[in-house]
1. Tell me which of P, Q gives 25.2 when you compute mean count of other Cβ atoms within 10 Å over residues 3-10.
2. By the measure mean count of other Cβ atoms within 10 Å over residues 59-66, tell me the structure among P, Q with the highest figure.
3. For helix-only ellipticity at 222 nm (-39500 (n - 2.57) for each DSSP H run of 4 or more, over all residues; to 500), the calculated result is -10000, so let me know which of P, Q that is.
4. Work out which structure the value 31 belongs to, where relative contact order in percent (Cα under 8 Å, 6 or more apart) was derived from one of P, Q.
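What follows is calculated from the coordinates using simple rules that are stated; it is not laboratory data. Just so you know, these numbers come straight off a predicted model, no measurement behind them. Cβ atoms are built from the backbone, for glycine too; each structure is taken alone.
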Structure P
Amino acid sequence: MPEHAQALATLVAENREHLQAYLPVVVQLDSFGEAQGYLLAACARAASGEVLEWHVFSGTALCGSIRLKDIDTEDRKAKIGYYLGRQFQGRGIASAAVRAVLAHAFGALQLHRIELQCAAGNGASMALAERLGFAHEGVLRQAELLNGVFVDLHVFGLLQADCRPD
């Protein structure tokens, strides 16, 4: 994955405004050095089983990232997160990537529950969660400091038994 550093830096730089709204920490990856350092750290986290991250491609173009974090093998649960560059949205790419990671999580990793959290204004992520069968479980009030403002987080959950193979 470190070989994707330049493509990641370019994707982030081209999508600064788009990513800033909900993922300001990702915006810091807009240079080769920052992207490379992040990817090397991501490989170390993957080796420890802490976080698993994949890059999403459309053809040969890097269009985003998806990851499982807070992986709890004892309680068999994790959280999922993702982003795509604006130019790649609306094509079903995120849905296909999330489905693939869910299949891996519920299959090879034998997880029982996947949680997705998104900021109250992130309608696209809420719609994706509902489209893939996640149940809206509630709202965590002012649970994230996003661009200097506390925002509510919508919490969605998907159990292995609820997962719809498409």
Structure Q
Amino acid sequence: MDLILWRHAEAHEHPDLLTGVPGDARDLARRLTPRGEKQAARMAAWLDRQLPEGARVWSSPALRCEQTTLALGRKFKMREELLPEGDPLALLELVQWPNGKSPVVVVGHQPTLGRVIARLLNLAEDDCSVKKGALWWLRHRERANGSQTVVVTVQTPELI
């Protein structure tokens, strides 16, 4: 199974920098910046060339994630499990890791995406950070000596 974890592109700051919290209404309404729109378009063009037709795409309901996902030009579903400060185990259950049959793209938030990556690669929970607009492509495979999670690629919009 392939799992592509894509952090939303650059968005405007929370309007309540000092008192706002991740996932509040004003946070969920944050839009991509013009730079973020370019990041999303660049990454989406690259990703669309790599993904097979049957890939499933999930997005956080936050506007910045929806805008990032729309750049891909594929059908997608929004899920509450992917909201800011989401539970990494809920994300893995949603995508049916590691037993899913088709590749899955998840557009979401830090620190949840980093925590999922850390869990799958056996790193400390806070050891993995995902840059805005970047994606991590992970693959689960079975070998004679057991299961493995392989990093297929890590891409940032600036390097594409």
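1. Attributed to the structure labelled Q.
2. Q
3. This figure was derived from P.
4. Q
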